[in-house]
Structure 1
């Protein structure tokens, strides 16, 4: 939590975005795409961004805003095509930026760049991330499978409650995901290489348990 708060304190626009989201996010209580997910992706994004000396403060602000808004107002499975969820997120971002003009002017953030980072999180993925900022957002979103609460978040929250799978298919789906997922940043690759076999071992145990 301290890292999360520290990152918010880096610029008033991030603190304002956090307050806007907690005040307005209709997906706050979604099983998976909720405020916890937004905060976790935000924290991970900032951690990865800080490993790159080439990124400017403006770059990091844009990464932070994209992470905070990337699943804002998510439908939690009501709309099967993620393009609708992306549109909700971008609409929320637009409203926030319009109502915080002075902060936006001070931070000099590029709305187009933020929207492009939000677009790169659409799933199934329609294109490869091209910029470093896009790679950071993509990896931060896809690293949720290694969160300490991965079973409750991904298996129960996402695949069962939001997607509608039974637990057997959810576990099979996650095994395939862990075996084939591709990461782009050194930080994400390190976590994946370190945790992959242990998580697969745990998933195979669960697959046997729920036969």
Structure 2
């Protein structure tokens, strides 16, 4: 049987709402909207017989899938899928100098220079290297249905690795809070049937 993975971004935090950079250095919790987003996802997918929940080390991911964890599904944390390190930008709102720096680095990544980074931050190359370790772990897990909760930029890069496409394609993956990707692994390759789906939120529109 094919391995099936459900990959989602964490729910909203107050830092998200205020457009403050979190990265891997800010370990924030979900706000009320984020908690409702996590519950909406659980209500839609609680009947899937997940055999494993995998989250990053940052609590906003485990809080998003807390209902699955509380239902006694085995849970493991992996720092390899922590959010990208944004260096001196973490904990700050999007000031003009930050936006200019992000555009510079993003432009470099889009042109194939994956060594570019924010000051004291992580490069796309470094992010991909640690995510590659997670891909190897995922390939070798024996479970057939796995729920994974990670972060926006990490998911964009992870999707490139899983689909075996260049990191220049990170920008095509839309990672809104609790956006869902569903894929299969046949022992050789990952194929995705659902990308950036938020139907679970549409079913609960009055809550968001």
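With distance in nm of label points 7 Å out along Cα→Cβ at positions 114 and 138 computed per structure, which member of 1, 2 shows the largest figure?
If we compare distance in nm of label points 7 Å out along Cα→Cβ at positions 114 and 138 over 1, 2, the biggest value is for 1.
Thinking of 1, 2, which structure, once Rg and Dmax of the Cα atoms in Å is computed, gives back 16.5, 51?
Working: 1: 16.9, 57; 2: 16.5, 51.
Computing Rg and Dmax of the Cα atoms in Å on every structure in 1, 2 gives 16.5, 51 only for 2.
1, 2: which one has relative contact order in percent (Cα under 8 Å, 6 or more apart), as calculated, at 31? Kindly include the intermediate steps, with their values, before the conclusion.
Values: 1: 20; 2: 31.
Only structure 2 yields this read-out.
To test your reading of the models, identify which of 1, 2 gives 18.9 for mean count of other Cβ atoms within 10 Å over residues 122-129 when calculated.
2
Matching task: 2.4 is the computed value of distance in nm of label points 7 Å out along Cα→Cβ at positions 82 and 106. Pick the structure from 1, 2. Provide the component values of the computation, followed by the final result.
Numbers: 1: 3.4; 2: 2.4.
Structure of origin is 2.
If mean count of other Cβ atoms within 10 Å over residues 66-73 comes out at 15.4 when worked out from the coordinates, which of 1, 2 was used?
2
Hey, helix-only ellipticity at 222 nm (-39500 (n - 2.57) for each DSSP H run of 4 or more, over all residues; to 500) derived from one of 1, 2 reads -19500; which structure? Could you put the intermediate results ahead of the total?
Numbers: 1: -19500; 2: -10500.
The read-out was computed on structure 1.
Coordinate-derived values only; no laboratory data. All figures in this text were calculated on a predicted structure; none of them were measured in a lab. Cβ atoms are built from the backbone, for glycine too; each structure is taken alone.
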